Every structure is written in structure tokens, then in C-alpha cells.
1. Quick check on the output: 16.3, 50 is Rg and Dmax of the Cα atoms in Å, derived from one of 1, 2. Which one produced it?
2. On distance in nm of label points 7 Å out along Cα→Cβ at positions 66 and 130, which of the structures labelled 1, 2 is highest?
3. Output the label of whichever structure in 1, 2 has the greatest value of mean count of other Cβ atoms within 10 Å over residues 2-9.
4. Of the structures labelled 1, 2, which one yields -8500 when helix-only ellipticity at 222 nm (-39500 (n - 2.57) for each DSSP H run of 4 or more, over all residues; to 500) is computed from its coordinates?
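Just so it is clear, none of the values below were taken in a lab; they were calculated from the coordinates. Fair warning: this is a prediction, and the values are worked out from it, not measured in the lab. Cβ atoms are built from the backbone, for glycine too; each structure is taken alone.
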Structure 1
Amino acid sequence: MITGQRVNPKGTRVYMGTITAADLHESLQQVATEWQVTAGLVTLLGTLYDAELTAIDLDSQTRTPPVSLSGTLEIVGGHATISRMADAPHVHAHLVLSTRTGDDMASIAVYAGHVSKARVHAVEFVLTAYDGVPVERAIHARSGLNLWKLPTIGL
């Protein structure tokens, strides 16, 4: 099954910003509230103090226990979506993080996954807000995940 719809019939806004010394999810939720974003895409680069990453266990349809990382964590690639859940902004973020475990290039470890928690040192972000149709999240019966609630596409 495929679902989808055009979410920007009224236009698209693009913002650039920085976050320092704050919680990643709370900061992006605050931005979404301030700029009245009900559907959007965020790209992120920068550094974190610490993070917790999880994945989905497909068999049990539950999140795996978080992997906790701390120290200087460089965001190699970061993406998030902003939608609505329970009448509030909802941030869904995934990051690829690197950290040095020694002094040479062979001593770089890379971690990736769904972000359950992240404490920002300094992050630059670009937020593309799609104006027109708010995107809501709801439990998807088959997957057990909070997914976008969009109309079915008859392909």
C-alpha cells in the first residue's frame, strides 16, 4: 500500500538556523511552533555532546534499547521531518554520527539510527516548510509505528 498527497499547495518556505547547547528535539519543536510549520523537512550538520540512537525491531514492532554515545559526535548526515501528533509538532530524526577513537583516520567510528535523544553542542539546520496541508501522525496498524496519516494512492 502506498499513501501520499501534495502538502504544499500554498507554497514552500525555507529557513536556515543554528542550535547551540540545547536538546535537538525540543529545539526543532520550538522552531516548528514559532514558524507555524505543520509539515517540513530538516537537514542538519554540526556536533553533539551526546546522543541515543535506536532502531525498529521488525519482529516485535518495538524500538530496540537505545545505544548511548557521548563525547564529540560529528553529524556526518542528519535528516528530520516535522509533522503533527497529538496537536503538537512532532520531530522524527535520523543521524549518521562519527567520533574519533584514536589519532589517525582509521580510528573513526560511525554510528547511525533513529534519534531518541540528542544534546547539541552546535548544529546548523535548513528547514523547508510546506504550506497548505498539515501532516498528522497516527499509529499504523500493520507496522505498529506512528506514520503519516495520508490518503491511499491507487497505483
Structure 2
Amino acid sequence: MGVAGSDRMDGPASLDPGFIMRGAKSIVSIALPLDVNAIYEFFGKISPVPHNIDQAIKNQRAHRICTEIAEYISSLGYKAKVVPPNNTYRRSIDPFMVRPTFSHRFGGLVAGLGSFGLSGNLVTKEYGACIVLDTVVTNAKLKSDPVQPARFVMDNRCKTCKL
């Protein structure tokens, strides 16, 4: 789990929590690890079932955790809203130009959960890119957690792995 305050919300439009909740100032981002063995079975064409089940379970768990975080923040007198998974997009004049309402990857980055790898995915020290992300947006002014150096993953993981 990581926190990003308003000092970190200046970036691309998909990092603007105002698309989720008017007056939002901070985010709480979480990452849950996926089952790596299920991913190997999926990519090895052994069976997609374990990975699909694991993804569904982890997404539900992440949503439950974020709902509890949002309820706690609300109990302190602030507004808080859980961001739905990135299958929701902002409206655009160009129907082929779709942008998420909020990017969990960018949220995880500015909240200090990890940094971007060669794949463009958020990569954490503990779990690599095999994670599920979710986010809570709030109007509470929260203090930001430290971020990883921009090249941390590239220099310490991607340079040798190159997956």
C-alpha cells in the first residue's frame, strides 16, 4: 500500500483523481500479488483456468480492501471513493481514443509502490509485475509516501531479465 498526496497528482490526465471524485486531493494505492505458477500455466498453454480464477479472486479482494479503506476515510469525515478496474473510460470526441478514468499504474507509481519496467507495467520490488492494482481517491490531504527512483526497476531487474 502507498499514498500519494496532491503534490504528486500533477501529471497525465489519467492521473487526475478529479475524474473520479470532484475535489479529490490524495490517493491510496494497493498492490496484491498474483499466483506466478498460474501465470506460467497460462503462458505455457497448459491451462488458462488457474490464472483466470486467481485474477478474479485478487481483483475482488483488492476491491474489498479498497472499500474498507474508503469506509475508514469516510468515518473520519472525508469523502472517499474506490476506483473501478480499468475497464471504464472517459468520453472522447474520437471513439478510438480511449483513456481510462484513472490509471492504477500511474497511481501506484506516484504512491511509491514501484516503477515502470520495459513492459510499461508497474513493477514492485517484492512481486515484480505480477500484481493486481486498485486505488482509493479521497478529498483528505494525505502525506505522500516516498517513491522509488525512476530507473530502479530498469537498472535492478529489467537489465538482466528483459522479459
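1. Details: 1: 16.7, 54; 2: 16.3, 50.
It must be structure 2, since only it matches.
2. Max of distance in nm of label points 7 Å out along Cα→Cβ at positions 66 and 130: 1.
3. Looking at the calculated values, the largest one is 2.
4. Corresponding structure: 2.
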